[in-house]
Structure 1
Amino acid sequence: MGTQPPRAERAIPQDLAAEHRALKEQTAALRREHTRLHDEGGTPEQHRRHIRDLRANIKALEHHVERLENLRHSPS
């Protein structure tokens, strides 16, 4: 039974690292938009668009986590 190398020693593919940064930026933008809508109100259409964007971001995050899990469980 082998052990996995420490996290810092595992190579993360460039595409996953870039995806991670992009998702962090998208999540931060959605958080700012949420705060703005909460503070200033916003039209029903803006709220619907925000909810749609949140759902899309959640799906992208779930896919990203799945890819990370697959990387973690794949033999190195």
Structure 2
Amino acid sequence: MFKYFLKHLSYSAIAVASAVLGGWLIYEAGKYIGSAIDNPGHGFLISMGIAVIIGLIHYAYEQAKIEVKYSKK
């Protein structure tokens, strides 16, 4: 039981760390693009747009993977 707990705890720690790092990178990319177009105020909107696009691609991939898995039966 403890072995499985540690396994899932480490996976969740990696997931949280990657989410925080990904969010930070998206924020920095939005700031950079906002400053490149001489309007830093748009950096937040660009960051949210990047996050939404990544979320949409991830959701579509996961749903397609599930559909392929269950359509072969």
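Just so it is clear, none of the values below were taken in a lab; they were calculated from the coordinates. The structure presented is a predicted model; accordingly, all values stated were derived computationally and were not measured. Cβ atoms are built from the backbone, for glycine too; each structure is taken alone.
Using helix-only ellipticity at 222 nm (-39500 (n - 2.57) for each DSSP H run of 4 or more, over all residues; to 500) as the calculated read-out, with -32000 as its value, let me know the right label among 1, 2.
Structure of origin is 2.
One of 1, 2 was used to calculate Rg and Dmax of the Cα atoms in Å, giving 17.1, 57; which?
Label of the originating structure: 1.
Quick check for you: by FRET efficiency 1/(1 + (r/R0)^6) of positions 40 and 64 (r between Cβ atoms, R0 = 41 Å, to 0.05), which of 1, 2 is greatest?
1
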